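Quick heads-up: structures coming right below.
The numbers here are math on the coordinates, done by the rules we state, and not lab data. Everything numeric here is computed off the predicted structure, so don't read it as measured data.
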Structure 1
Amino acid sequence: MAKFTFYLDIFDAKYQEKTGFMAHTHPPKKGNGNKRWAFDVTIPDDVIHEVDAHAPEVSRPRLVGDDA
């Protein structure tokens with residue numbers, strides 16, 4: 001099993017309904033005013049390179065950075 005920590009930056013709420021989000025394992029510098037959330041995902045070794053594989057274990061998101 002491989003465990004990854006993903007980071008997701010949330011920015012201005014007025015754009016969230018029309019914006020796609022992408023989580024990164026090595027995120028870029030966080031923008032001013034963004035909130036950075038992290039969550040852990042455990043992925044079985046045999047599906048780590050499969051397309052559209054289901055991760056059986058995802059942790060509760062936690063706030064790891066906030067410039068607000």
Structure 2
Amino acid sequence: MIVLRLTFSAIWVDVRLREINGRWLASADTPEGPSLGLGEQAILAIEQALEPFQGIADELLASVPRNGLER
């Protein structure tokens with residue numbers, strides 16, 4: 001399991017990633033509970049899991065370390 005802390009300004013979001021049978025599952029913490037994303041690539045799963053953060057999702061995605069998580 002990979003654990004990331006994505007940041008933007010004074011806000012941070014914890015995201016967990018797991019590869020299962022060649023697909024990625026991401027779980028992002030939100031005030032309402034976890035948000036899940038699934039994708040063939042880790043970054044796609046993260047993007048989907050960050051959907052509840054509509055206004056700042058792009059800024060949070062900019063803080064993802066790109067070591068192997070590119071599209």
Structure 3
Amino acid sequence: MRSATQELIWICEQLPEDERAEVADFARFLLAKHEDDAWEVAIADPRPRPKLDQFARGALAEGSESLDPDKL
């Protein structure tokens with residue numbers, strides 16, 4: 001029996017190039033989703049984060065201004 005990785009390689013080798021690109025795009029989507037899920041767990045952590053809280057208070061105190069493309 002093949003490992004999942006070997007099977008995925010075999011499948012990709014059987015597909016035309018454009019469909020291989022679609023498989024790669026889907027794999028990237030799944031990876032990003034996994035990273036998003038991990039991020040959601042991290043930010044939902046109820047432990048205090050004094051440095052983050054201090055940064056957020058400072059950023060809010062600075063205010064904001066409209067983005068001026070000429071200043072970029």
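General observations
- Parent structure of the calculated result 4, 19, 33, 28, 12, 4, 1, 0, given that P(r) over Cα pairs in 5 Å bins from 0, in percent is the read-out and 1, 2, 3 the choices: 2
- Here helix-only ellipticity at 222 nm (-39500 (n - 2.57) for each DSSP H run of 4 or more, over all residues; to 500) was derived from just one of the structures 1, 2, 3, and that gives 0; the source is 1.
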